[in-house]
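Some structures to go through are shown next.
Please treat every number below as a calculation from the coordinates, not as lab data. Only a predicted model underlies this, so the values are computations on that prediction, with no experimental measurement involved. Cβ atoms are built from the backbone, for glycine too; each structure is taken alone.
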Structure P
Amino acid sequence: MSGKKTFEILDKIFEPKNREDIEKIKGYTMKYGHILDNKEIIDEVLVSYFKAPKSYTTEDMCEINSHGGNIVVRRILELCLKNGAKLAEPGEFTKRAFLNGRIDLLQAESVIDVINAKSEREMKTGIKQLEGFLSKEIKEIKQEILDVMVNIEVAIDYPEYDVDDVTNSQILNMLDSVEKKLIKLEKSFDNGKIIKEGIKTAIIGRPNAGKSSLLNAILKEDRAIVTEIEGTTRDTIEEFVNINGIPLKLIDTAGIRKAKDEVERIGIEKSREIANTADLVIAIFDASKELSEEDLEILNIAKNKKSIILLNKIDLNPVLDENNEKIKEIRSKVIKISALNNIGLDELYNEIMNLFNLNQINLDNELIITNVRHKNLICEAIKNINEVRETINNNMPLDIIAIYIKNILEDLGNITGEFVDEDIINEIFAKFCLGK
């Protein structure tokens, strides 16, 4: 519970072993006792006390640690509500922390990133933003703008005073410096998107080339049905897998060939669409057979994408290798594997790391944007920087230039929540789990 009446409500339902006046109880302490309903013991609990302003929300807070189980927890919850509490909205505790000024909006958004992290790297990035590293960078960029903006405002409001003129060159130097930092942050989103969303990876090939066997081998479980009958996979199968700290969104697709019925035709068409929108295409071929017409179509799909060519079934007298002229035309890395015997998978993982420069992502020393809202606002700020340059080139007066500079500050303020409107705040916190 969080809010002004927290301890008042708690006092009605909690009987500590050693009762003390709430004024004497220190924050960050725990008390042992029982939750009671009309003197009936509901559960034996530990209650943590957090006193304003030193709490997650900066309000008076308590946490009731019970034995768990749906019946016990529900009874305790009902008692809290019966005595004056109300259910928290999604993200309400973090929202209160933001509205009460303990964290900014950027840090608040990082809470849900930590909760939803699918990999070690995503969690590490979320924690770094939660600790305020990105907020600090945005604040420093804003201060650089404000240092010039203060002089502009003085020159506009008090022209009669003897102040140093703000020259266009001063403003342009500031814009160059700020733009350089913002572009660096904006470019980091390429890596941030991979860290947060994973690499959308389409596994394509003709029927029975080993797509489902590859999926199962990577996942280390029998996720897809594997038989000697061609066309077993008729729809897509999607799974996340963690490769060296980066999530891969693996999509096993229907085998590409001339469809035998309407259901298979739809599945094959879906395979082509997924391959076209994927970040990475893994094209798999049966190395024990020569290339067919279907294989040539698959090579054509992989041609203009980030792709890796896998020659599967190398344990079955291979007749196909990397020297094949059609394969050489693709200019993608060719790896020989046996999905059935787990041969070549490490080489595949290393090539994925190389293709996306994942080894160069240094989370200890780099700030990385993972949120598309932040990225869009940074792009808008860069756009407004160019607007300022244009006003200067057009010899516009200083007060007009100041308006466009304020637009840059507003874009950056929207990232941290200084100028953001209520609808956006509500939309952000609606994504949270209940309470947190």
Structure Q
Amino acid sequence: MLGSRTRVLLGAACAATTLGAQARPAVGGADVPVRRGIAIDRSVLPNGLTLQLVEDHSSQVVAVSLWFDVGSRDEVKGKTGFAHLFEHMMFQGSTNVKKGEHSQLIERAGGSDNANTQYDITRYYAVVPSNRINLVLWLEAERLRTLAVTPENLKNQIEAVKEERRLRVDNQPYGTAIWESTLAMSDPNTCFGYAHSLIGSMDDLNASSVDDVKAFFQRYYAPNNGTLTIVGDINKAEVKWLVSEYFGAIPRQPAPPRMTCEQKFNTGAIETKVNDDKATLPAVIVQYRVPATGHADTPALDLLTSILGAGESSRFNRILAREAKVALGSQLFLNPFGPRRGPGQWLALGIANQGVTPEALRDRMILEIEKVAKDGVTPAELERAKNQYRASKVNERQTAFSLTEVIQHATFYLGGPESVNTDLDRYAAVTMDDIKRVATAYFRRDNSQTITIVPGGK
């Protein structure tokens, strides 16, 4: 996952230096009710732009979230890095907005904005006082109509992407292993979309032309490839009029081609060794192929991730760090680089304690993972994981912005926006047998990659 400009969120790479177990935010107790029955007003403009509105007057703010159905999975060989590049290019100005002025105007209006690139989507979002929603909508439409794709802007942003890669990947301990070595789980011949770096090739970007970039923009940054979700203190009729006024004249484009991923599971264990001169302690990554985010097994896999790695009482923290003292810290992720509509990845990162060999750490990590398939989990562990998930759902619905992202997630990955009202039920229905079943099905050695990270050139 990549973020634009100064606020860059590099999911797993940042987590690798945090060394704490990944925990969902705790909000209240398990008995805090989750608001159900969110009413989503969904419509489609004649040019194909999907509009989703939720009216909520609990605070005088509005969140505007525009997701495009394009990510690094849509890139082709020889032209990678364009999805992330455009996240930067979209802030370089247009006919009526100067370079860098987009965010300045939002900040002057009392709001904030940012953007993010993942494998399957690119998203742009802003939160403003409700009386300035017209500004955000005009700015978003303005850069779609007349984005300044110039040789100067292209060169500048390619250099910005290079610097971001150096800062967040190349110069981070364990960064190259997380971002590059994990890609071996996808076959580049049958699933190129997930087999190349989310950041892209610097050589490909250096070789790109303005015409290449303009073609990418026209193909994917079309209204019929976007979903605009707005939540907050709005009058739906007024917002629909504004959206029609600002976006309605932007022409529809032909439907873009879609990536296919024919990735087989259980094709044999992969073992990789990485020498990392930025690391001071050995580390181990154990990863497995898992189904797409919308698959029926995802809730059980997500809860299992919590049981193994979320919080002080998780198995990895309790057994590997506190009892056996083989791990200084760990991070566990289901899809560390964002949700996927194709095959995903489950990843466990462990940092070895002083004096512990990576082989010893690897064996204990795999032992704890495989114990689930053999012995299952306890009722208390499953209940704790469900409570953590429920708390996260409560947290997500506390602000206009977080609710826009929940709705967008449901739209793109769960079959439709209405799934926000039923997703919690899928998690509540998970049983201990389900946890054991998914561990048996996916946490197999012939479906895994083990990466050993050794400091320096040792």
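Here are the numbers:
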{"quantity": "Given 4, 20, 30, 27, 15, 4, 0 for P(r) over Cα pairs in 10 Å bins from 0, in percent, calculated: source structure among P, Q", "calculated": "Q"}
{"quantity": "At a computed 15 (relative contact order in percent (Cα under 8 Å, 6 or more apart)), which of P, Q", "calculated": "P"}
{"quantity": "Winner on mean count of other Cβ atoms within 10 Å over residues 323-330 once structures P, Q are ranked, highest first", "calculated": "Q"}
{"quantity": "Parent structure of the calculated result -15000, given that helix-only ellipticity at 222 nm (-39500 (n - 2.57) for each DSSP H run of 4 or more, over all residues; to 500) is the read-out and P, Q the choices", "calculated": "P"}
{"quantity": "Parent structure of the calculated result 3.3, given that distance in nm of label points 7 Å out along Cα→Cβ at positions 355 and 427 is the read-out and P, Q the choices", "calculated": "P"}
